[in-house]
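Enquirer: Following this line, the structures themselves.
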Structure 1
Amino acid sequence: MRIDLENHFATEAWVEALANNKGYPRLENGGERLSPEVWSSMARKTELMDMGEGRIEAMNEARIDFAYLSQTSPGVEAFDPAVGVKVAENANDLVAEAIARYPDRFGGWATLAPKDVDHAVKELERCVKELGFKGWNTHSNFGDSFLDDPVYWPILAKAEELNVPIYLHPAIPMIPQLREFGFVLAGPTFGFGVEVAYVFMRMIVRGVFDRYPNLRIVMGHYGEALPFLVNRVDCAYRQNKGAPNPEFGPGSEKWASEYVLSNLWVTTSGNYYPAAYVCSRDGIGLDKILLGSDYPYEKMDYCTDFLDGMELPEEELAHVYEANARAIGF
């Protein structure tokens, strides 16, 4: 069986919220693109909106048996909380309906509006306990803050309590220097991965994983190069044990590499470089690699054709395609 953990959708409520939003993110140029960079999610609107036969046909072509659906970037995190709550609830209800129609093909990642922390905690519990979702898909920034901010820790605590992972997915970076050259630098070429890895490192230094040691973070694109940096991330710790500026607290209790090795899982999405697979497998372990296609921004069969073409042992592919996902609750 092949289980795809990165398969994106969108809703009409999300599009309407983008069209009516006064700040970023918003739709402009007649609803064709997201500002301020040229981010072409609207070019994939037809595929994003289809949580039925069209998506299943693409899954069949790629020999993918089951897909977990996640709200596309930029998500709902940066919306005004009152708007975000409604869009998130609508997204979760629509995914639940899709699962009810195709229970043998679809599962769900929760969409949350984290700026209303109390609602996000309750909605995550509803999604997991009532709707049967397996985790929370969130994004690399919330417009003015990152996931490591202590204000969001109650949501992290609930994820750990429910024993469900968090998929940390890219959005247009909040870091202004990455946005300076537009989408060519801010997008998947570079900025997407940089900010996601940056947020994971912030979580380490902020002490998130010391407070929530069983928290599992999933990142696409083979972990945005973190498996490559397992040794390098400890360099500053050799000098001051990773202590941040005093206003952030004492720093993490363990070496940074220990959290990369214990709290990070990665997917195969959108990276078809054999050395990236090998580095991830050897750097953080075969059991940490999960199948992810990044549909519809990448064709599903790009991913499966790449993996099948690497001539890996059948037992190794079985871990990537199914066993590793099963091991963490999918």
Structure 2
Amino acid sequence: MTSIRAHLLDGLEDPRAGPDHWEKLLAAGDTDTVFLTWQWQRAWWDSFGRGDLLLIAAERRGKVIAIAPFFAEAGMVFFVGSGGSDYLDFVGDINDVEVLGSLLEAARNRVERFVGFRFYHVSATSRTGERLQQAAGRLGLTCYDEGELPAPALALTAQSGAVEKATQKKSLLRHERFFRSNGSFDVRHLREGEAILPHLGEFFEQHIRRWADTPYPSLFHDRAQRNFYTVLTRIAARCGWLRFTCLEWNGRPVAFHFGFCYRGSYMWYKPSFEIELARRSPGEVLLRQLLIAAVNEGAHTFDFGLGDEPFKRRFATHVNSVTTWGLYPPEVLASTGKPEGAV
């Protein structure tokens, strides 16, 4: 008889999945990231949730040891946070394949006309990919690597010299010198949700202006996106990892950044700048100030997040990666064909 019992929790308000216990489980797993915190998961589900929430807990001797934050839609099962979250995974230690298998089986049994699992953005540093391949065989599923994305990062170690090189780039200093030499220039770093909330409206509008004349309209045209940032700021108001930076020139905001500093990793997440000042590169000035802030906080990494934009490569010392994993039953593969990237 298995020593693991997997069962459905009563949503994110279930006391067995409360913020304090969730945080302890997160620290015990392979991936401890801001995108897996209870606060992020709750804000994401409240703003973007669709289909059915499947919060599955694995218990050993009556104690919850891992949580699978899933939702199901049209027969597919995904991680909560699939969309806008750079790194996702299970919460807790799932390196015992019995634990992982129990979580997957409990979720599968809850889904009518089950099609498969698709798990976005699992870090290459996590053992979850390897464990999914093992669990798939036990459950009669086929596991596929459905593609990788790069995530450049800068190691903030004094020994590498990369930090000084990054913050002292001549182009960054020249752009910042313009603002400092032509009026008052202030940098404000905010951490408390109550201090950040009054600035979000202006941040949204600036971001909309920034992308207005490009093929990529701002995500803040979407009410759900604005709601997510607002809800997250409220829920995580006193968690200590919110970071909101405002650059002001002559009393007006010329650049904003909404990001995080979590477990020593300073996250580049959502920047904006005043598009009419584009030739003065306020975005680069913003980046320099964030790098300095990360160093001053004692962060070990400046994480540029997903995407291979050229400016990230200018500063990165290394490139991490994330993988999307798919697990499908034979009958689905027989009817729809084999996805690329079979493992």
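Coordinate-derived values only; no laboratory data. Because the structure is a prediction, the values reported are computed rather than measured. Cβ atoms are built from the backbone, for glycine too; each structure is taken alone.
Enquirer: Between 1, 2, which one scores greatest on FRET efficiency 1/(1 + (r/R0)^6) of positions 182 and 214 (r between Cβ atoms, R0 = 30 Å, to 0.05)? Don't skip to the end; give the middle numbers.
Expert: Working: 1: 0.15; 2: 0.65.
Comparing 1, 2 by FRET efficiency 1/(1 + (r/R0)^6) of positions 182 and 214 (r between Cβ atoms, R0 = 30 Å, to 0.05), the maximum is at 2.
Enquirer: A value of 21.4 was derived for mean count of other Cβ atoms within 10 Å over residues 286-293; which structure in 1, 2 was it taken from? It would help to have the intermediate numbers written out before the result.
Expert: Working: 1: 24.0; 2: 21.4.
Going label by label, the one that fits is 2.
Enquirer: Another question, if that's okay. Given structures 1, 2, which gives the highest value for relative contact order in percent (Cα under 8 Å, 6 or more apart)?
Expert: 2
Enquirer: For mean projected area of the Cα convex hull in nm², for residues 22-117 alone, the calculated result is 6.0, so let me know which of 1, 2 that is.
Expert: Working: 1: 6.9; 2: 6.0.
This value belongs to structure 2.
Enquirer: A follow-up question, please. Given a computed value of 29, 54, 17, 1 for P(r) over Cα pairs in 20 Å bins from 0, in percent, which structure among 1, 2 does it belong to? Spell out each step's value before the answer.
Expert: Numbers: 1: 33, 61, 6; 2: 29, 54, 17, 1.
Computed on structure 2.
Enquirer: If FRET efficiency 1/(1 + (r/R0)^6) of positions 230 and 318 (r between Cβ atoms, R0 = 30 Å, to 0.05) comes out at 0.75 when worked out from the coordinates, which of 1, 2 was used?
Expert: Numbers: 1: 0.75; 2: 0.30.
Matching structure: 1.
Enquirer: A further question follows. Between 1, 2, which one scores greatest on mean count of other Cβ atoms within 10 Å over residues 166-173? Walk me through the numbers before you get to the answer.
Expert: Values: 1: 25.2; 2: 14.5.
Evaluating mean count of other Cβ atoms within 10 Å over residues 166-173 on every structure, the highest lands on 1.
Enquirer: Ok, one more. Out of 1, 2, which structure matches -0.73 when log10 I(q)/I(0) by the Debye sum over Cα atoms at q = 0.23 Å⁻¹, for residues 102-141 alone is calculated? Write out the running numbers ahead of the final one.
Expert: Working: 1: -0.73; 2: -0.86.
Going through each structure in turn, the value belongs to 1.
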